[in-house]
Structure I
Amino acid sequence: MNRRANDFAAVSEQARLQGLVEQERQARRRAETLAETRLQDVYAKQKQIELLNTIASTANQSDSIAHVLRSALAAIGQYLDWPVGHAYLTRHDENSDYRELNPTGIWHLAASEPFTEFRENTDNMPFASGHGLPGRVLAHGEPAWIEDLAADDNFPRAPQAAASGLRSGFAFPVMVGQEVACVLEFFAAEPTATDPDLLWLMWQIGVQLGRVIERNRHEEHLLHNASHDQLTGLPNRRLFHDRLAHAIARATREPFNLFAVLFVDIDRFKVVNDSLGHPAGDELLVRVGRRLLNALRQNDTVSRPKGDEANRPDDTLARLGGDEFTILLEGLHEPVDALRVAERLQAVLREPFTIAGQDIYVTVSIGIATRPYGQSCPARETHAADDPARPATPDDLMREADMAMYRAKSLGKARCEFCDPGMQTQALQSLALETDLRHAVERGDFIVHFQPIVSLGEDCITGFEGLVRWQRNGALVAPDDFIPIAEDTGQIHLIDMQVLYTACCQLVQWGIDHPEMPLTISTNLSARQLTRPGLVDEVQTILAGTGVPASQVRLEITETATLGNLDELIETLHQLKALGISLAMDDFGTGYSSLSYLHRLPLDILKIDRSFVSGLDHDEYSQRLVQTVIHMARNLGLEAVAEGVESHTHAATLRALGCTLAQGYYYSPPVDAASATALLSGDVLVGCR
């Protein structure tokens, strides 16, 4: 009995001790779990603090919003270990309450693939308030979370997200006061439950980033106010002066860089102020500035009021004060370009302005000063004796344009005047010539003169070169005066085709009148023609329409044609050759001669430039040079034609050097069709007597 009692007591004590051990073990496990949890919390807090410090440090050190957003995306993406992040900026419509988020192209991507489709779709998708994930943030000013992108009915990028392996996402705002200035979004590859603590952290980051944007806006506002007119928002005198100084410096480095200063003054502006009051005058100034901006060349860039967009920072419209505006035009080809712009400005102001219930008609007087140009303007001060070539300063140019504007006012207002009177005449003449040229092309007013090409061996005419002539107001305009304008205005291809058609028609007639003389006809093709689609088809149409044998037609190109795409040029020339015509290199040796391209071009003829031929009767070097070209042509299987033959000595020397064909005033100047026909009918060529 006693032994049983002792055994039971021993078992009970053992059970009690085991219970105590288990309790101690569980207590130790709870303590370890608690310690681990607290350690994880400490680690998470430490990571959060590091993230906040990283973003704060970047925000304090950078003045660029883009740089801060890019750094924030990278830091948050790394913290979350989420593969995709993107930033949007808010755009406000100044005339309404409409807001939308525009993609910035600023990304955090763990890798370029497989997110390409999602990225391209996002880069092209703005979000209105309430639309999609970022639109929800814009609408409510609070973070938003989507646990399953595929199941959300307000996530328009779901197909692209699925294709890129993205399953969940969230976005949070960057706040400036009560305004959502920016939205950042992030996406994960797995469905993820909403994490309120994480969203609170992101909200704190959004507040930090908002301070950066607010600071940047304030700095931009101060800089803008210091350099822009408060009434119109246009650049002021200070900014215009600075940009004009840069233009002068560029012109100093690049002597062929042409720019102009336009001084624009509203005629009779005081009448508006006196009759309708200064508020009406201020409104007129604002609206005149707006029209001037819209009237400037479409391919120019103007410093527009804040919020407007610009394409190129080349040209500047500024308000100096009162009713005076100035314009800096850069990258001009010739002074007449400045006149074209000035006339456009005047034209857009002819439509009346309705202000305070009154229709107000506005005209402006415009003074123009350009650089560089040959003559100095009368407005320039006399240089000091020790500085006869003092370069122009911004004050010089503005004073010159100002004086030209006052001359425009003194001559009756509502007109444009150049500072240099000689340039004024030249620009007006050039503009009138361009206008008349366009009308002449439309009417087909050009005529073709023909200069004979003579066989030096047989002293007989073998063909003619057709040369365009323009009879304007009863006088012939020199080709050098209108061909460059035709090229610049895109009219040259119409002129070339008219000349080719006329020359081919004349050749057909000569074939009928003189069947015993198989003549050739040559015409020129502008270098700009050779890259124009449809050239070969147009030439083929002319050949078919006139019935001229293609073998008797020669098209001449210049060496400048080889400055473009050489492979494209060679392809075009081969297509022309396939029509059966011959090809000639005109003025060979004066441009960009290179044997490396010469042997690749499908040429038949080299035309020796007149500048080489002119020295044959007194310059041994010219003789050797011409002889070299003749031998080179012969070695390449080409025919040599000498241009500019003006004396018996020229002809005899060329004949002795082995040249077979020649043309020039020694035989005949270019003449009209009737006179050219007379040359075929009789022995009237001087050089062939």
Structure II
Amino acid sequence: MKIKQLRIEGFGKLVNQTYDLEDFTTFLGENEAGKSTILAFIKYMLFGFENATTSNQEFNPLNFKTYGGQILLTHTGKTIRIERLKILRSGRPSFVCEIDDGTQVITLDESSWRDFIRPITVKTFSEIYSVTQENLQISTVRDYNAERLDDEWRLSATTGSVALFDQIQTLSKARDEIFTTTRATKKPLNQVLAEIATVQVEIQEKTTEEQALLPLMTENDRLHDEIIARRAAQENLDAEINQIRHRLSFLAEYQEYAELEKLDLTNILSADEAENLRRKHALHEKYSQEISALNQKIAENAIALEKLATLKNQFLQESKTLDLLKRLKADYPRAIAAEQRIDELKVTKIYLIVAIISLVFMGISFMFNLVLAFVFLIISVGLGIWQIKTSRQDREKLNENQTILSQFDDKLAYFKDWLPSESQDVVGKVADLTQLDEEAQTLYLTLSRYDQVADTAKLSGLQELDEAIFAELPDIDTAPKLLEQWAQQSRDLVRLTRLKEQLSGIIDLTKPFNGNAEQQLLNQKTSEKIQKADELNQLIDRHSKNTAEINQQKTDNTLATLGAKLARKKEELRDYLIDFATKTTEIALTEQVMADLSSETLPDILNRASDMLAQLTDNAWQEIYLDKEILWVKNVQNQSLRLIDLSTGTRDQLQLALRLAFIQSKNLDFPIFLDDNFLRFDQNRRRNFSNMLAEIAKERQVILLTSDQTLVPETKGTIKL
């Protein structure tokens, strides 16, 4: 996973800033330029905003209302966009996460995004992948002795941080605050044991004092038991009275049930018969309405047909008329073309006119130019011959077209009495015939609409269906009354069934229910309740009097109070013991985890760290190894030193090598962030550190935040703040 771009809308002192990141990116800036703000922005974008506390810095922009921004990532060919924005003092921050694989965009919620980026969490980001001077620092010699320092270094090499070691120290301190030895009287566990012994002595003393009250207390216990028994009997009597009252509350329902039991609810119809009668009656009503509507329609159509029975309409209905109209419609184009051709042939004399004009020009040219006159003569003769030839052809075409018009007029004569006008030209005649044809078509459609055959057939069919219903059910007209009787009986039967179900758990329906007898029983039970309540009150008064006498002879520290105090102290002792045992178990489990991690991961990490430390120190220190649970470092002179014997700067470089080796051993595709963690490196080792980061950046993204302008040369990945 690599970070490609940061878009900061408002975060700390950074407002409306965009940074494009490379595989090896260096944020270069002086103190308070915003380097740590950049690192915090990346953490907040990946894992969510954190509220400002004593351990978390406040990053709300001072003069900008929008808090947050966007981060663009790439991972296994996918582009990931995360946006977290919050309008200050206006509610919860928004979260958007979109993953684009080139074919589709998938949107994740906060929980799904956390699952996607797992096992990277905000804790591993801050303690492992963010390498700072603070979280890289191992405890100083001043804080621990050499043995404890070795333990802490070994754990740091195993897990990448000292979190587990710190957890063991915290648990041990909390456990020791509860109990160390029996001589530590101020420890809570010993104090509770002493208090329990004191309470037990007080209970023994109080028991002796109360022996004299034993007879009275025995009688009071007997009265207490009798009161409880009497109250139970009183509750049973109350239950009986409530049951009687409950039964009496259903007296009206029982009376209704008894009345319905007397009725003959044998249905005159079965459910199927009733359904069949209802369906047949509905069909009968439907058929009756349709028969009435058809009779009316047939009568109306008959009147309309009578009005249409004119001579012209009879003429237009004849098959000869329709056939002749059809043939004339086919002759329309030929007749119109023939008429147009005749008109054209009558006016075609252009060649004759040109020949005459040529003769005139010949006569004029004869006096001036014999050659020109001869030319005009040839033109006149040629055009005359052509005119004679074309005139013969035109007369033949004229006769042919006149024959076509004559045949058309002969056919048209059949319609002369019904044509709307007496047009002389073919176009007018065609228009008249077209109008007459439209009238014939309209008449055909009108007569089709008034066709009585289909309606008569449908009427006959409906009458047959209705007669079939009458044949099956002669009393079909009385069906509504029969159905109403059946419905009422059905309702009574349903009501009777429901009342039986309702009353069966309350009243014994196998014998008559006497309301007067129940009322007398209620009165009797009520009187008995009053009498027993008086007897109970007398017992309570005697018990109270005895209790007052017993309490008068007792001190304030009664056995009950001491017993309760003893129970509380034992509960408190139990809580301390559980807490002590829990913390002891947690310490043992954590130590086991540390031992397992050391045996499983430490060799690989130490090999990687040895190579990195050698690169950082120009091979001055060449190997890190574990011997009898102690970390040793071997130098170029083949000398092995314990960590406590190293210089401060070398310890920083060793811890950096262990951290980077731990990160590399996990093979997680996630960037490494380094924030001015080389302050105690000399110039040569800073240069080695820069070269090592460049090598690491070939495999995973490295983001360096520093104020040292000489640490790395300015490249495409250098961003000045």
### Task
Identify the structure, out of I, II, from whose coordinates helix-only ellipticity at 222 nm (-39500 (n - 2.57) for each DSSP H run of 4 or more, over all residues; to 500) was calculated to give -22500.
II
### Query
relative contact order in percent (Cα under 8 Å, 6 or more apart) computed as 7: which structure among I, II?
I
### Message
Can you rank I, II by FRET efficiency 1/(1 + (r/R0)^6) of positions 576 and 608 (r between Cβ atoms, R0 = 30 Å, to 0.05) and just name the one with the largest value?
### Response
I
### Query
The value 1.21 for Rg/Rh (Cα atoms, Kirkwood Rh) was derived from one model only; which of I, II is it?
I
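From I, II, which structure was distance in nm of label points 7 Å out along Cα→Cβ at positions 496 and 544 = 2.1 calculated on?
Only structure I yields this read-out.
Coordinate-derived values only; no laboratory data. Since we're looking at a predicted model, the values are computed, not measured. Cβ atoms are built from the backbone, for glycine too; each structure is taken alone.
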